[in-house]
Structure I
Amino acid sequence: MRILMLDLDTLRPDHLSCYGYSRKTSPAIDSVAEDGILFENYHCSDAPCLPSRAALTTGRFGIHNGVVNHGGLAADLRLTGIDRGFKDPRLENNLFHIFRRAGLHTASVSPFAERHSAFWFNAGFNEIINTGKSGGETADEILPPAMDWLEKNAEKENWFLHINFWDPHTPYRAPMELGNPFEKDPAPAWITEEVFAEHLKHVGPHSTNEIGMYQDSAPAGLPRQVGKAANLKEVKQVIDGYDVDIFYMDSKIKRILDFLKDKGLYEDTAVIVTSDHGENLGELGIYSEHATADEITTRIPMIVKWPDCKSSRTDKGLHYHLDLLPTLADLLGSKPYEKWDGQSYAKALKDGTDCGRDYLVLSQCAHVCQRSVRFGDYIYIRTYHDGFHLFEKEMLFNLKEDYHEQRNLAKDRPDLCADACRYLVDWNQDMLMTADSDADPLWTVMLEGGPFHAKGNLKQYIKRLEATGRAEGARLLRERHPEEFR
C-alpha cells in the first residue's frame, strides 16, 4: 500500500474551492476531493500549531498529553511516568508508528519538529528530511526533496510519505512573479465599511492596526505581508496574500499528484489532505493569526482518498483531528491503544455511516486561554485569559446564520450557554478522571502568568494604544489585567 499525507499549515477550509469558496484557489486539492471523501465539520482539538500536532500524533487531548502552549511547562509532552518502559508507549503508539506497524516504510519532509523543539513528532519515521528553516520555507523549498524521494521510492510497495507545506502561514510569501490571480475578485462581502470601522477600534494583537502582532511593521523582503490594514483596499491585500499563498502551494501539490498519475500510481495511492488549524481573517477583529478557540481557528480541512472506500462524498459529522489515529488503525487492521482519546470514523469512509460526535470541546492556550464547545449550529467560547483582546467571558455564535462570528448571542440565549457549560463540565470531569496527572494544563498556563504570546507584552502595547487613539482600550486593559502592573 502507498499513502501520501499532505500536512498543509494554517489552512482554513472555507478558502478552498472544494469547500465552496468563490475563488478558485485549490484545483489540485479539489481533484483529490472529487476522488475521495470531504469532511465538512472537522476540527483540531487544541490550537494552534504545537498543541494541534501533539494531539494529532498522540491521539490524546492537550489536557491529557500536556501540550497546550507554545512555551513554559505546558509546551512539552508530560512525562509518561511509571508506565514508561524501555520505550515510551505513547510514541510507540503514535500516528506514524501505525504505518510502520502495518509494514510501511515511513518518511517525512518537514521542519516542524525543529521549529517547536518537538522532536517527539519524528517518532515512527524511518526517514526524516528536515528542510531546515523552521517553517519559513516556501513550497519551492519543500517540493524538491519531496519529489526526489518520490523519484527514488514511489514505485516501491508499502510506503507512507508525509509532506508538510507552510505557505498559508504568515508571513505570506508566494513569489511576486506569480502576480495576483485574485486581483479582480472582490474582498469578502461580510467586511463592510461599518464592520471595518469597528475593527479599527479593536484592542488586541493582530488587529487590523497591528497585523504584526503588537506593532505594525511589515517583514522586509516580503511585500505580500502587510503590517497593518487601514482601509478596505488594504484588507483585500491581506485576503489576497493568504489566498495567493494557497494557490501557489496548490500548484506544487499538482506536481506531486501529476507525478503519481504519470507513473500510474495515483489511483491506488491513498491520499490524506489536512491542516493543523485555520486562520482568522477579520473574525473577532483578528487578522492573519490563529489566536483563539473559535470556529475559524479550529476548523480544518480533511479530505481522504482511500482505496476501496466510497468516493465523491461529503461527511457532515463533527470530528476531532485526533480521531484520525484510531481511524487509520481500524483501516490498517492495527490494535488500538487504550489511552487514545479519539474514536474511529472508518465506517464513514467505508460506507458513509454517520460516526460524528454530539459535540466537540476545543482549546487554545498559546495566544489566549479559551475552551469552546461546538454543538449543533453553535459555538460557545469561554475565555479565561483574553490575550489582551477584551473578549467577554462568554461568547455564543450561530454559525449557520453568522459564520464570521459578529453577533454574540450569549446574553440572548442563556439556555444554550447553560447547555454548553454542562458539556464543558462533563468533558472536563471525564478528562481529569482519565488523566495521568491531576493538573489541567490550562491552569498551568494561567499560573505561569498567561499564554506564551501574551506574557510580557502588555505595558509596551498599552503605550501603543494610547499613541494611536485607543486610550479607552488601554484603560480597560489596565483594569482587567492589574497583575501586569504590580
Structure II
Amino acid sequence: MSIPVVVVTFLVFLAAFTGVGVLSARVKEDTTDDYLVASRTIPGWMTGLSAVSTNHSGFMFIGLIGFTWRFGVEAVWLMAGWFLGDLLCWWWVHHRVRERSEAIEAASFPALLGTRADGSRDVWVTRAAGLLTFFFLGGYAAAQINAGGVTLHALFGWPMAAGAIIGTVIVVLYCFSGGLRASIWTDSAQAIVMVGAMAALLASCMMRAGGFEALGDQLRAIDPSLLQWVPDDLAFGFVMYLVGFTAAGVGVIGQPHIMVRFMAIRDTKSIRTAGTVYFVWYALFTFAAILVGLYGRVLLPDLAAGVPDDQVAAATELAMPTLAMAVLPDVLVGLTLAGLFSATMSTADSQILSCSAAITQDVAPRFRHDYRASKISTLAVAALALGIALAANDGVFALVVGAWSALGAAFGPILLVRLARAPLPSWLAGAMMVAGPATVFAWGATPWSASLFRLLPGLLVPLALYGTWSALGRPGTPREG
C-alpha cells in the first residue's frame, strides 16, 4: 500500500465532505431557528439520508463490524430487531413529531417533551430533559469522536487523542458553518459514499476469501460458534432476546439528534419519501456491514491476539479500517476512511448541536433567541465531548449502546405520552426520566443483560409507572386538554 496516495486521497475527500457543509452557509440565516432546525425546510430524501447516516455511521462502521468479528452471525438478530423497532417508530411517531413541534414552535427536543397538551410549557420537565440531553448526548458524541480517533490511528498510526482533537475541530467547523443544515447536507453526501465504500470493501473481501460457502468453511475452522445463529443459555428464550433488540430500535424516539431531523423536515408529506430512502439504505448497509465483519474475522484472525480481555472490544473495532487498508486499492482506502471519519464527525456535530439547543433553549431559556450564545454553548459542549472521548476506556460499541439506551429510556416513554396528548404531571415525568436510565444501568449489571437488551426494561418501567398512575385515576392532576 502506498501511504502517500492513501493520505492524499483521504485529505482530498475529507476536504470535499467538509466543503459540502461549509457551502450550506450560503443559504443559512443568522437565527437560532435556522441554526437549530434549519427553518424546517429540509426535503424528504435528504432527511432520510441524513437520519440514517446520523443513526448508524460510527456504530455500523466501527461498532457493528467489531461486534460481528467477535460474535459471528448472531449479529444478524441485533440489527433485525433494531430495524423492526425503527420501522414501528416511522409508522406512528415521526410525522406526529413534525406536526407537534411546529404547532408549539419547539426548536429543541426537550421543548417538545416539556410542552403540555394545551400548549403550555412545563418548565421543570423541559429543564430536566435539557440537562439529561447535555449529560447523555455529550457521552454519545464522545463515542463518535472516539470512532474518528480509531480511524486515524489505523490509517496513520497516530495516538487516538490526535484523531479525537482533529475530529472535534471539524465538528465545530460544521456547526459554525451552517448549524443543523450543514450537518444534514454533509450527512446526505456521506450516506451515498458510505454505501459505495462498504460495497467495494465487501467485494474486495469476497475476492480475497471466496464466496459465502468458502466464508462459512473458514469461520467454522476458526470457531464453530461463529456460525451459531442463537446464543446459548438465553435466560428468557430467543423470542425475548429478539424483542429486546426491537426495543433498541424503538429507542430512536429518545434520541434528540435524530428526532430533530423530523422537526426540521419540510412537511409531513415528506416523511414517506424520507422513510423509503432510510430503510433501503439501512437494509443494504447493514447486510454488507455484517458480512464485512465476518470476512474480517477470516482475513484478520489475529486482530485481538495478545490483547487483555477488557480491551478486546476496542481492539476488534479496528477491523474495518485495518481491513480496508489490507484489501482495497489505495484510492478507495482514502475514500472509505475519509467517508467514515467525516460521517462520525457529522454525527457528533448533530449531537453537539442538540446539546447546544438544550442549553440555550431549555436549561437557560433567556438565551433562546441569542445566536451568539448558541455558538458559545456549541464550543462548550464540543470541549466536554472531547474530554469524555480522551478519558474513556470503553470501545465505540459500548459507548453507543450505553448512551442510546439511557436516552431512549429517559425520553421515549415521555414522548409517547406527549404525542398521545395525555396528561403528565411534572413529578411523574421526572420520576419516569429517572427510572428509565436507572433501570438501564441496573439491568446492565445483572447476569441477564446478555439475554435481554437493557433498553426493553428501561422502557417498560417508566411506562409501568405511568400506567399505574392512570389506573389509580390520575390523582392530583387536572385534565390537560
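Just so it is clear, none of the values below were taken in a lab; they were calculated from the coordinates. All figures in this text were calculated on a predicted structure; none of them were measured in a lab. Cβ atoms are built from the backbone, for glycine too; each structure is taken alone.
When distance in nm of label points 7 Å out along Cα→Cβ at positions 220 and 420 is calculated, the result is 4.4; to which of the structures I, II does this value belong? Structure of origin is I.
Taking distance in nm of label points 7 Å out along Cα→Cβ at positions 20 and 404 as the measure, the highest value among I, II is held by II.
Consider the structures I, II: one of them gives -1.12 for log10 I(q)/I(0) by the Debye sum over Cα atoms at q = 0.14 Å⁻¹, for residues 140-307 alone as calculated from the coordinates. Say which. List each step's numbers first, then the result.
Numbers: I: -0.81; II: -1.12.
Working through the options, I get structure II.
Hey, helix-only ellipticity at 222 nm (-39500 (n - 2.57) for each DSSP H run of 4 or more, over all residues; to 500) derived from one of I, II reads -24000; which structure? Of the structures listed, the value fits II. When relative contact order in percent (Cα under 8 Å, 6 or more apart) is calculated for each of structures I, II, structure II comes out greatest. Here distance in nm of label points 7 Å out along Cα→Cβ at positions 36 and 284 was calculated and came to 2.8; which of the structures I, II was it taken from? So the calculation was done on I.
The value 1.22 for Rg/Rh (Cα atoms, Kirkwood Rh), for residues 4-43 alone was derived from one model only; which of I, II is it?
Going through each structure in turn, the value belongs to II.
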